[in-house]
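No value in this document is a laboratory result; all are computed from the given coordinates. All of these numbers come straight from a predicted model, not from anything done at the bench. Cβ atoms are built from the backbone, for glycine too; each structure is taken alone.
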Structure P
Amino acid sequence: MNHIEEKIIQTIDEHREEIIALAKDIQSHPEPGFYEERTAAHVAAFLRGLGLRVHGGLARTGVRAEWMEQDGPNVTIIGELDAIGCKSHPMADPVNGTAHACGHHAQIAAMIGAALALTNEEVQASLSGSVSFFAVPAEEYIDADKRAWLRKEGIGFPASGKSELIRLGEFDHSDIILTTHVHMMQVEEDFYLGNAACNGFSAERVTVRGKAAHAAIDPWDGVNALSITSSAIQMMGLMRETFREEDHVRLHNVIRKAGDVINVVPDEAVIETKVRAASLDAIRATQEKMDRAYDGAAYAFGGTIEREPLQGYMPILHRGADKVMEESVKLLDASYRCSKPADFNNACTDVGDLTHLFPVLNFTFGGFAGKLHGADFKIMDEELAYIKPAKLLALTTYRLLCDQAKEAKKICREFKPVFNKETYCQYIRDNFHENE
């Protein structure tokens with residue numbers, strides 16, 4: 001461990017109680033995606049106090065703080081602002097129904113801790129490049145009705161915060177992205193280094209049109225929209241044997257509406273659907289099967305189908321543990337294991353969109369008990385959940401940008417993006433009819 005690495009660890013240790021207090025404050029005031037006003041203001045004030053140039057109101061609530069004076073690659077460290085809808089959680093907000101049952105408050109704490117270390121004058125002087133600290137909104141799923149309101153408020157890609165920030169050009173100066181999260185897979189070690197491949201998804205709001213009739217006197221004159229919906233969902237269940245294991249397909253349906261009164265044949269049903277799969281092609285193919293199920297059921301009963309495609313998240317592209325991260329974690333008193341190509345996470349995150357445009361260096365960490373998104377989620381080890389992730393973010397950033405940023409430049413040179421900003425935005429417009 002050299003002097004700068006010692007300085008990074010020492011600085012974070014000196015601010016340990018401050019970092020934990022900030023994490024607990026955010027945990028106590030959960031807010032939903034794109035409406036994290038209090039959390040964003042708190043983060044902005046903290047970063048401004050470190051002498052950073054702070055930009056707020058990005059995609060409504062995003063906060064980016066940075067220094068840009070130094071030549072060289074930019075490393076962007078991300079923390080997520082939003083909480084998850086979980087009314088049964090003991091720390092859920094009684095009004096908005098959200099709780100930090102996914103550990104995003106721990107991400108923010110880790111990002112803040114890294115900022116404390118990396119803004120130290122001696123540490124900053126050792127870096128050949130720039131660092132951004134980016135608190136981003138809305139990682140959790142945004143439903144169709146909320147998306148409609150967000151569009152009216154000027155959000156062009158309301159599926160997620162990162163997607164909208166890509167559209168707005170807020171990542172244009174980024175070269176490497178650093179992300180972190182509490183463990184999303186079964187991991188016994190303190191840290192899991194690298195990005196496991198992860199499902200992406202697309203969604204759709206389906207409106208089934210039938211025909212109303214008296215449910216007792218002349219139901220034969222009606223077309224039952226709920227029966228069409230039930231038949232389509234049953235067909236999807238029968239299709240499951242056609243899904244390849246390697247595509248990791250998951251289907252979800254929520255019936256938002258199915259008629260108005262019980263003694264009238266339902267003439268309208270509204271369903272929100274979600275298709276998860278491991279690749280963009282598998283998502284598209286599975287969505288087509290679901291669409292055929294709705295079309296076939298509607299044909300059989302004499303109804304019609306209307307669809308509104310809803311943008312989802314792209315799958316995470318696997319990335320093994322980078323040397324700079326593995327070398328950094330060895331400086332901490334912690335166990336770890338590295339991502340393997342065979343590892344897979346069936347959940348989804350909008351970090352997947354970023355992996356199609358940037359090299360994303362990721363790690364996950366422990367320190368909690370219970371289930372993600374569950375009422376029993378609870379931080380159990382503040383050192384592992386808040387402090388050590390801050391150290392790993394800061395140490396990894398230092399190793400990327402020290403020695404004339406040799407490692408960062410190598411990563412950027414070797415990375416082959418799937419999209420640039422323009423082709424990414426065009427893909428979203430072409431497939432989900434999103435309008436700016």
Structure Q
Amino acid sequence: MTTVEEQVSEYYNKLLKRNAGEPEFHQAVAEVLDSLKIVLGKDEHYADYGLIQRLCEPERQIIFRVPWVDDKGNVHVNRGFRVQFNSALGPYKGGLRFHPSVNLGIVKFLGFEQIFKNSLTGLPIGGGKGGSDFDPKGKSDAEVMRFCQSFMSELQRHIGDQTDVPAGDIGVGGREIGYLFGQYRRSSNRHESGVLTGKGLTWGGSLVRTEATGYGCVYLTDEMMKEHGDSLDGAKVIVSGSGNVAIYAIEKAQQLGATVVGFSDSSGWVSTPGGVDVELLRDVKEVRRERVTAYVAESEGATYHSDGSIWDLEADVALPCATQNELDGNHAETLVANGVKYVAEGANMPSTPEAVEVFRAKGVHFAPGKAANAGGVATSALEMQQNASRDSWTFEYTDERLKEIMTTIFRNSADTAAEYDREHDYVTGANIAGFKKVADAMLAQGVI
């Protein structure tokens with residue numbers, strides 16, 4: 001009779017062959033399966049009815065051509081994706097990413113993570129993800145509009161407020177969501193506001209949605225620190241990135257009394273020993289769409305670095321909020337040596353497996369992205385609730401709902417880890433807590 005370890009290993013090897021050339025997807029599945037060995041050893045019924053195999057296979061994978069015309073009249077062709085991974089808990093929910101690195105493997109990794117992230121929120125939403133290898137950087141508003149209209153001309157066939165509800169992600173902000181929604185409305189002849197989230201406030205959007213992922217990451221970090229007798233008040237914090245998630249993580253951390261000592265973008269990183277001027281950073285990145293060097297030019301005490309790493313800074317807390325696999329094992333060793341005690345992932349899988357192992361071995365308290373990054377999708381689901389009831393909530397009420405959800409996610413992750421004799425292992429706790437809710441729904445609904 002084969003052991004649980006052997007069964008999981010055999011399945012994972014089949015998955016590698018079946019999904020060749022998709023390393024990010026392999027990495028995401030491997031992390032979850034490692035946690036599920038513990039569940040299968042204790043609750044054997046989760047091995048029945050091909051549950052693990054079905055969980056790792058998307059319900060639907062859509063790939064399509066996106067032709068568009070630039071301002072000079074040249075035709076370009078990009079590739080669009082939507083992976084509808086699991087709808088056991090509700091309609092597919094997950095963002096759209098526009099970035100040159102986007103391919104099927106990355107979209108599958110993001111969609112797979114989304115299943116558990118959405119489950120952890122406690123809200124009735126399934127997991128999905130999408131995007132394109134289109135790069136909005138350097139494009140005019142008119143070019144971005146024409147691309148979004150072409151992209152939505154195909155995507156609109158596959159989405160709906162009871163089917164699949166996309167949102168934004170890297171490269172897809174308020175401008176892109178506006179163009180996408182306009183084309184959807186034109187194509188469908190319906191003002192179906194619940195079909196996209198992250199909309200403008202005057203046409204179905206929700207207060208706090210812009211801030212939600214960054215705020216949520218900080219709320220969960222604060223809960224994790226309280227669990228160990230610490231607080232963000234007076235702490236030094238590193239935040240990688242300077243996009244939407246990073247900006248609002250910086251803002252909330254400083255509101256709670258922390259000093260953010262550094263942030264970054266793809267061109268380099270900035271040391272800010274006296275803290276970050278959030279209004280200036282927002283103006284540079286969101287309004288002017290410039291590099292972090294523009295921030296340094298206008299800020300006293302900030303210094304720009306094109307070499308080394310933002311993870312070389314000394315701090316108490318690190319919040320990787322840029323992109324996948326940005327923080328490796330060497331970076332993790334440096335962070336530990338420089339005094340970091342807490343790490344929470346504001347991005348999707350920004351820490352490599354080697355980095356996570358370093359944090360575990362050195363006693364650093366680590367919150368994975370599927371827990372710490374869930375604030376954005378949680379508030380998207382709150383936007384869906386407001387759309388369904390034709391209602392609009394105040395900033396304070398929505399922010400309080402977000403904080404409650406993030407507190408509950410941390411508590412469920414911590415309690416589940418303790419239940420399976422992995423106290424303070426928040427990776428295992430989040431994976432198992434997210435898995436069990438989805439798995440119970442799948443088993444109840446039959447083999448489909």
### Task
Compare distance in nm of label points 7 Å out along Cα→Cβ at positions 189 and 373 across structures P, Q and report the one with the greatest value.
Q
### Task
Output the label of whichever structure in P, Q has the greatest value of mean count of other Cβ atoms within 10 Å over residues 245-252.
Q
### Test item: distance in nm of label points 7 Å out along Cα→Cβ at positions 21 and 413 calculated as 4.6, pick one of P, Q
P
### Query
Once distance in nm of label points 7 Å out along Cα→Cβ at positions 5 and 253 is calculated for every structure in P, Q, which label goes with the largest value?
P
### Query
Upon calculation of distance in nm of label points 7 Å out along Cα→Cβ at positions 277 and 405 from the atomic coordinates, which of the structures P, Q produces 3.9?
P
### Answer label among P, Q for the case where helix-only ellipticity at 222 nm (-39500 (n - 2.57) for each DSSP H run of 4 or more, over all residues; to 500), calculated from the coordinates, equals -14500
Q
#### Entry: If mean projected area of the Cα convex hull in nm², for residues 237-340 alone is computed and equals 10.9, the structure in P, Q
P
### Query
Taking distance in nm of label points 7 Å out along Cα→Cβ at positions 165 and 261 from the coordinates of each of P, Q, which one would give 4.1?
Q
### Task
Looking at relative contact order in percent (Cα under 8 Å, 6 or more apart), point out which structure of P, Q has the largest value.
P
### Task
Could you tell me which structure in P, Q was used to calculate percent of Cα pairs over 30 Å apart as 41?
Q
